[in-house]
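What follows is calculated from the coordinates using simple rules that are stated; it is not laboratory data. Note that this is a predicted model, so its numbers are computed, not measured. Cβ atoms are built from the backbone, for glycine too; each structure is taken alone.
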Structure I
Amino acid sequence: MKRPCILILDHNADPPMHEDASIDPFARTIMHTFRQLNIELHANDGQLVLRPQAFFLLHFLFHQRNIGLERVRQADIATELNLAAPTITQLLNTLEDEDYIQRQRFTDDRRVVWVQLTPAGEKVMHQNMKQRFARLGQVIELMGQGEAEELLRLVQKVISHLQQLRSEEVKEQDDDKTS
């Protein structure tokens, strides 16, 4: 199976023609690096059954079940995964065809669709989680514990800053609406 090429970007190089030249080159390099990391983490090496979006959807349902919610509204899944309604419908159709999820319309309001994980979905979720954790374990072993801990600390710091920025943007939008 052909693997994606490793993309190493020089943040001092001129931006590709399709990208805005006003974007900070270092920020562009970071974005491309995170994208490449995501590709590599979810690369299908012939063992993983689920594509990334399907994995995240089943993972969400799996965790909802663990906190006591046997089923979740389709609209809430779309919001959580930040996917448009047609995209989530198509994804759910595929997962339902594979018998990984089951959908049920709410009798009082046919617009409301409930989604729940099936036993087959739970099984494939466990298999995929086990394989993905094994892959990350191999990466940690190659990096060494110290570098892995430093990477985790830095990524958590990036996430914290992004959440802070988003919170400030939401507050500014709310302030604009009230003025």
Structure II
Amino acid sequence: MSDQPLAPGDEPVVIELRVEEVRMLRTLGEQLRQRLQGPPDRVVQRLFPQVVRDDAALDRDARRLIHDDLMRERLARLEDVLGLLPDDGAATVGLVDDQPQLLMGLLNDLRLSLAVSVGLDQPVEERAEPDEATEQAAALMDWLAWWQERILRSIDPDALRFYEEESDLSA
């Protein structure tokens, strides 16, 4: 994937969202905002992982220096993406410049947040038996991943070629 924004003159990445999809993205985005603005929990810890391993003091110092900037950037990305969506109703959105990357970053944050919320970030042997909440979170994570892949293919059609070739070899 290219980290570069779409160049002037590039066609926008167009996504079409049904009413339910807009509502779901807004709901998940609002939940993420609340978590980011609330007291640190496991989700926030996952979104802002350890900076320096094996040196707690150095990690604490590094976090103190960069955490506020990273939090502002993450919240700004969230606001920018949610600002592309209508308050309610279906939407056709043309993503330009760095908007596809911003959206993919937010989709990733939402996936991580869901995974941590239901314990899917734990090693398999430590996970509780899946319940309805876990199954719903997993389905939402799959849906968010599908959107990430779709946007990535729009930006760079060859980006997933390696994985597709590996899949073809194993079939």
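Who wins on FRET efficiency 1/(1 + (r/R0)^6) of positions 70 and 150 (r between Cβ atoms, R0 = 41 Å, to 0.05) among I, II, i.e. which is largest?
Numbers: I: 0.55; II: 0.90.
Once FRET efficiency 1/(1 + (r/R0)^6) of positions 70 and 150 (r between Cβ atoms, R0 = 41 Å, to 0.05) is tallied for I, II, the winner is II.
When distance in nm of label points 7 Å out along Cα→Cβ at positions 38 and 62 is compared over structures I, II, which one is greatest?
For this comparison of distance in nm of label points 7 Å out along Cα→Cβ at positions 38 and 62, the top structure is II.
With relative contact order in percent (Cα under 8 Å, 6 or more apart) as the yardstick, tell me which of I, II scores highest.
II
Could you tell me which structure in I, II was used to calculate Cα extents along the principal axes in Å as 48, 41, 35?
II
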